[in-house]
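Derivation of every value follows stated rules applied to the coordinates shown; laboratory data play no part. Just so you know, these numbers come straight off a predicted model, no measurement behind them. Cβ atoms are built from the backbone, for glycine too; each structure is taken alone.
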Structure P
Amino acid sequence: MLINIDPVLSPELLFNLRSMGHGEKIILADANFPANSMNKNVIRLDGVDIKSAANAILSVFPLDSFVISQGGSPALRMEVDDKPEELTETHNEFIEAVKNNSGPQWKVGSISRQNFYEEAKKAYCIVATTDARPFGCFIITKGVILPDGKVWS
């Protein structure tokens, strides 16, 4: 056990989050996502929903401000097929986790399901939850932590 570390963060997940470099991406996936056929580095969080996983990960994970300067977002949600503007309950929980952990200035963007699959193949790792709600998949890009412990913005 560690002090002030969310118990959802398994040793394997902490190792991967710590090992990632600036600009690398992690996929946070629902139970229906084909994680093992997309990426060789899959970390299972059985019994964990998206909200809990997002809050745990974002409690230690800096978002990438460089992506914003390039017109993007360091946090993306998978769009609902044929309804790209629709926000599901899972999307809203993820957006809340981003704001609560990283700050209100961060915006969550979106990406089509097919483009999401392509990004998942290139991601550093996939964190597979057992949340069965559809379209509960997200991409998070790691930012820079400065010597004083603050996130580069």
Structure Q
Amino acid sequence: MKKYLLEEALLSSRGELFEPGYDHCIEKWDKVPDKEDVYFWINESIQKYWKEKKVATCSYTLYEAEVDENGDSIGEWEPLKNYNFDIAKARKNKDLKEYHEEFISFVESCDSWSDVEADEYADHLDDLGLNYHKYDDPDMMWADYLKAVEALDVNIEEAQ
């Protein structure tokens, strides 16, 4: 009989393993789990370690294992997929993203581009590495700004 197991590995900024003091297998299935199930459990793990500043990177491996009638694994676990999440970067970007989302809400509540001071646009764009003065078209400037804010998101990456 086969089981599918999701294992976490938590690494510090120096690449050292962070040991939370329990089994690293965070979930088990009797059939291959769908992506939503795997991502649900990865997100549960991320939330658990969000405030643990020692954890910089969360890595996850989905394994297939042969098990006996007691559920004990027989032989080597075969890795099926690997996932990574840069929790340190996500923590760092969280406040910056919220700051820029507040500005986006403010600008979108205005009737016209000119309702916002040019310096405010320049400061917010500069904060994300964009140069306000290179834009002639406010729609193009805003589209680039929105993309830069969206790029602050840190997502679970499926490693090959």
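Quick rundown of the values:
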{"item": "Identity of the structure behind 22 (criterion: relative contact order in percent (Cα under 8 Å, 6 or more apart), calculated), options P, Q", "result": "Q"}
{"item": "Which entry (P, Q) yields the derived value 2.0 for distance in nm of label points 7 Å out along Cα→Cβ at positions 6 and 94", "result": "Q"}
{"item": "Comparison of P, Q by distance in nm of label points 7 Å out along Cα→Cβ at positions 70 and 110 - largest value held by", "result": "Q"}
{"item": "Structure with the greatest value (metric mean projected area of the Cα convex hull in nm², set P, Q)", "result": "Q"}
{"item": "Comparison of P, Q by FRET efficiency 1/(1 + (r/R0)^6) of positions 46 and 134 (r between Cβ atoms, R0 = 25 Å, to 0.05) - largest value held by", "result": "P"}
{"item": "Parent structure of the calculated result 4, 13, 16, 21, 25, 17, 4, 0, given that P(r) over Cα pairs in 5 Å bins from 0, in percent, for residues 30-85 alone is the read-out and P, Q the choices", "result": "P"}
{"item": "Identity of the structure behind -12500 (criterion: helix-only ellipticity at 222 nm (-39500 (n - 2.57) for each DSSP H run of 4 or more, over all residues; to 500), calculated), options P, Q", "result": "Q"}
{"item": "Structures P, Q, by distance in nm of label points 7 Å out along Cα→Cβ at positions 38 and 126: label with the highest value", "result": "Q"}
{"item": "Highest-scoring label, criterion being distance in nm of label points 7 Å out along Cα→Cβ at positions 14 and 54, among P, Q", "result": "P"}
{"item": "FRET efficiency 1/(1 + (r/R0)^6) of positions 78 and 102 (r between Cβ atoms, R0 = 41 Å, to 0.05) - highest-scoring structure of P, Q", "result": "P"}
{"item": "Which entry (P, Q) yields the derived value 160 for volume of the Cα convex hull per residue in Å³, for residues 62-117 alone", "result": "Q"}
